[in-house]
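Engineer: Following are the structures in question.
Values quoted throughout were computed directly from the atomic coordinates according to the rules given, and no laboratory measurement underlies them. A quick note: this is a predicted structure, and the numbers were derived from the prediction, not measured. Cβ atoms are built from the backbone, for glycine too; each structure is taken alone.
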Structure 1
Amino acid sequence: MMTKLRSQWRRLGQATRPVDPRTRQVLEERWDELPPAARTDAQALGRHAVGCEGTHGVFPRCNLTCTPCYHSKDANKVRVDGQHTVEQVEEQMRLLEERRGPRAHAQLIGGEVSLLAPDDHAATLLRMRAHGREPMSMTHGDFDPSYLRALALDSAGAPRFARLSFAAHFDSLMRGRRGIPRPRSEAELNPFRSRFVEMFQDLRREHGVHSYLAHNLTVTPANLPEVSGVVADVSAMGFSMLSFQPAAHLGDERRWRDDYRTVGIDDVWAALEAGLGQRVSWQAVQLGDPRCNRTAFGFRVGDSWVPFLHDQSPGDLAARDRFFAHYGGVNFGGTPPHLLGVKLVRVLVRHPGDAAVALRWLGRCVRRCGGWIQLLRAWRAGQLRPMTYVVHSFMDAADVVPAWEATCAGVVAEDPAVRATQERLAACTYTMAHPETGELVPACVQHSVLDPAENAGLRRLLPLTVVS
């Protein structure tokens, strides 16, 4: 009897450990891998997060065309095969779990995810979850509610998932969307964006399946003047993240239309702030290299956006430092509430002063929102929800190739531009796995260096026309 009780107590202790030992180890490894310039007080990589992950070589084909397109010219000559996708994702997730720890966010990305049969799509998401990944399906959003229901529900009509995460890419640079094959402006896409959100709202109302929705938009000189309007319009639609990607010269060069170097991360961020009519604080928390990523975590209260942490508030920065020091690596999103509560109590027992710091931080947030009454009004009106704004800047293939060659050779380049690209790759937040070699690579390396040969091989393995 005592042996059984001790065993149960030991299991409970392991289940409520604030940070898994393997997570602690990979965070320390990630911090050591960062370039010295990236190891700042604001840096979340290696202190709280290991970074995001993505799949590759699973379903590169897409049924829309974009200018630009980051896939190689062979991508649309590859057949979408559900069994191949499930098997490859299983192997990639196994390596990611082994090398990057038990929990991470991972994108199911290739070409267009809705070209997978719903059952294959669901099976793939379940494999990702089995390896501790929180999956997000990347889509152009041009699919019907029937597809979403077939994905979310099993053959008996019961939910397969408590929550689904999707990132939908809508912009005027895309061609072939049903109902608007050649949009002339970003505003013309607003009804399609709203319809996408409504599908998930209906799914929750009818079947209890929650969702997290992100909105992606590629920015070129052609649509930069419309970005502020997109921010103003789309922020109110029900998405929880708006992400913008300044275009880069990588992928299929036949689809390059402009000199994309004329649009940088500063230009896009300025348009974002113009759309919100306010400064958007992002410097308090950094993910990777600021030349690649800017992320502003906060929430919408009515028509306003409020940051969780303000970069000009000494109290907020002190709270951030305590969070990284005492709660870095705690799995907030993937832990059941009752277990998470015990984990947080265990940390507070060791650091009781954190409670006062947290209460003062909460007070500052409430004041930024206009007070408790304003918060309550927004909540009752359904106008209180998390909102994250992101700008992620990919690099040109011509820059990535020599930088990666130098990195693989163990050389720090003398050329300042090549060395800067090496630094950005070393601090990359977005990783892809190659089980055949055991290698983990940054996404820019995957797209710029590895995709062309990989997709050429997939074209032979999975030809569009199957001859019996």
Structure 2
Amino acid sequence: MSNTTEQKPTQEVPENFQPPDDFGKGLFPLKKRKWGEEQPGIKLGIFTIRLPLIHHKWSWTEFVAALFLGVACLGAGVAVTMTQFGLDYEPNLAALGIDANQAFLIALTFGIMNALCYYIPALMGDPVVPGWITPGLPLVIAFLSQWAIPDFATGQVDRIHAMIALQLTVAVIFFIMGIGGIGRRIVQAVPDSIKAGIILGAGIFAGINVINVRVPLAPYTVIIAIALSYFFLFNPKFAEIAKTNKVLGAIRSQGIVPAQVFAIILAPFLLREIPVPDIQWGITPFNLGFIMEHFTIFGLGFPPIQFFLTALPLAFAAYIIAFADIVMIKEFVDDATADRPDEKVIYNPTRTNLVSGIRNAIMGLFAPYPPMCGPVWTSGLLTVTERYKRGYKTMYSYWDGVGTFRAATIIAVLILPMVTLIRPAFHVFFGITMAVQAFACSNIGIRMLKTNNDRGIAGCLAASIAVLPPQYALGIGIVIWLLVQGPEFLYKKKDS
């Protein structure tokens, strides 16, 4: 990974080539490109600032897609924020002088801040639809469980300090790995058995969380929603049929949305395990001042150094997970632009690292967020790139899609009726997220393993992650690797 940009070679434009008459017509964007060139923007070092309507169109198709998807997925983030920071704990509500609805709206402010940070990549020229470090979320929950739920009556907030330390450490790692391109070399030096063990462990812990925590809250709703998600996402026969059936193809392209719709619309009436939504009208209130006073360094003080030392192993593990997304982004961009000679889209992994660092630093300082900020949301990026492949008549510029998608997420989370419509299903959404993560992590982790020793080491590390704090589990994995593979590794280095 270097400071130079990386891109797939574009087709040469013939000397006397004339673009189609309809190319670049219309009022927006105000700044238009020539055929085969990069969409204009404001150059700022490695970044390129692009503003809506000025540098890219507003895409109503992406707006509609993100309006629901954005709120639905942020709902899972709100749920985990409330449980991890004690905002669903009655004594804390009394100590803070708020009721349950106010606690929900405060937790929602974390989601609004995250949505605002979602827009930073498109704004700064990173061609992605960003998301969380989703496979790392189970590990974050395990990490935070080392400290008691915050008790605002006594001032015991070690868990919040731990989250602040973790997210700021992750931000620093992204910055360091991005500058000078050392991220690829360091991650490549980590044995596959350790990397796979981390991913498998995240999957096992996610599955345990679903069974022990999510299913008891609404057994039939959670199980049916997970079953629907698995069918639409992973069933090969359905995938094959969906390729030739437009209706089924459209359903499959929405990923977990059918399961979410079931949880929101049908479950409250058919199963009666979750309440009917209590719709609130207006704009979602923004309680940043309250968050800064009770959940950030500005109100609680800077975490002691031991929190950063404890967070370091998990922060590095989170980067290893995120690095796989960074590698994957280039493949998505190359695939999307292969048949689009009208526009040059430049992907630079250094920029992705720096933007991810900026997002985590903002959240770590102003609204520490357990899902953290990852380079890409795969489902969201696929939603954009699949339409982009259809040509400039469908999507004039790549930036129309990624810019509108995350700007729409900000708008969606501010529409209080939409947020409160899906509020009763937030915990179900979190269960779906963890269940899908369990399946995906198991699939990815197992495919990374080539030898019996690799499989054994990864299995031991994964089991350790499922029952121990991440830093201890990672230490156990390293010791096992040294005992089993260390001598062979040193022997090879000596011979080379």
Structure 3
Amino acid sequence: MNAEEPGAGKSPSGLRSEWGQESAVAHSEMVDASEEVMLKQTLSELEAKVAVRVGRLARMLLTHRLQVDPRANASREFFCPHCQGKLRIQEEAQARTLSTVFGEVEYRRPYGTCDRCHVSYAPMDCGLGIPPSGGSIKRTRQVCHAAATARSFETAADILREHDGIELSAKQVRIISEAEGEKLVAQSKREVAAFKAGELAFASAPKPELVVVTADGGRVQTRQAEDGNAWKEDKVGGVYDALPHKDAAAVTAEDYEGAKAKIKTYVASMIAWEEFGWMLCVEAMRRGYARAKDKLFISDGAEALKSLRQMHFKDATFILDWYHAVEHLADCAKAAFGMGSDECQRWYKRLKQKLWEGDVDAILRAIEKESLRLGKPAPKEPESSPRVVLHRNLGYFANNREGLNYPQFRAEGWPIGSGIAEGAVKQFGMRLKGSEKFWNGFGCGLGADEMLALCALHRSEDDRWKDHWDRRSQPYVRELQREAADAA
């Protein structure tokens, strides 16, 4: 709040007087204007005037509430929550300007130190859930929401200015949202460490009938190009519960419905697949994976995903994403007979039906036959070579045989596609991916990892976005410095 604004530096009684004056002025502007003035006004003009007055009154109300808070009184005794010793007040009325959803509010409160624990803080801030630095939690939530849902920080800043009246530059939006994302990343690391140590307990929940785990990777452009490639892989995992919908008689994949996802939750990161597997495992356990009647892992046949599945989800039934399998058959048909040829179409349709029927042996024989006809690939032959394509896919279908039992999957009513993960990769890519978007630079932290965590939090459907901000707005206790805690 600026010094010129009503309520700045006023006593509570002075504030009440200012409220009366402000209300009278607002009433005069809205109602007591002359008929001539009223006839010239538009509703948009009236809305703008009301918004300005509401903002001023809101700041006055917040200022008054902070001034009369019992913890604003320096004569009150304060005690350290760690050792219960008396807090030594260093400043009786330390000033702070806080950015809120209504604009900046200035207030004063005692600031003290526990000489034994070596922790300093303002008791009033802790009690009201006001962060030690930055703006209010409500304002931070709005900034993070815009940053996670807009296509860029520039667009997010424009949304905040137009819809919320919050004036921030794109860089400020980035710093605020990435700082919140950094907290989420740190929290995830703590959970993984606790899970590895066998210390992480999950709340009891009803036993899910079916839990599905799925994962996929995308591409994000960074400024880390030590290997000559600035595009790095982001990993996205999804977990959802579902009710099976049996349909063994479905003639084609297009006719098959299968289980429909209920509540979907996500994790996303730039870390290596091995570490990402732990993140996804923690999320699956949180969703009731260990208690589920049936457990599925659906993905394409990438080696990284295979290793992740075998390490963390051994007890899950593996389903090779139907659409990836079909694409590999199409590649084989083109390699063997040439794109667009009648033989290519006939071979592809026949093998696709074999795939739907679960006849893996017939598929392997057909691919092997065409591979022998074209011959063995030469050393260092291009990956796009028909001989290489057929030879590689012979191994692809053989190595993923366990995930190709589509008749059984239909009989169980299970899903056969990893679209949940692929869709999330595309959605996250809309936020992070772009020829002019560069991450891990500009002095704003790593960036991509933090924004992926924020996007995963927002996209999850189990109210964790709301729960996160509810927790962040609660009263808190300032943590001890590690050295001081060890000494105590």
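Engineer: Here helix-only ellipticity at 222 nm (-39500 (n - 2.57) for each DSSP H run of 4 or more, over all residues; to 500) was calculated and came to -15500; which of the structures 1, 2, 3 was it taken from?
Structural biologist: 3
Engineer: When relative contact order in percent (Cα under 8 Å, 6 or more apart) is calculated, the result is 33; to which of the structures 1, 2, 3 does this value belong?
Structural biologist: 2
Engineer: Comparing structures 1, 2, 3 by Kirkwood radius over Cα pairs in Å, for residues 185-336 alone, which one has the largest value?
Structural biologist: Checked 1, 2, 3; max of Kirkwood radius over Cα pairs in Å, for residues 185-336 alone sits with 2.
Engineer: For which of 1, 2, 3 does distance in nm of label points 7 Å out along Cα→Cβ at positions 369 and 457, calculated from the coordinates, equal 5.1?
Structural biologist: 1
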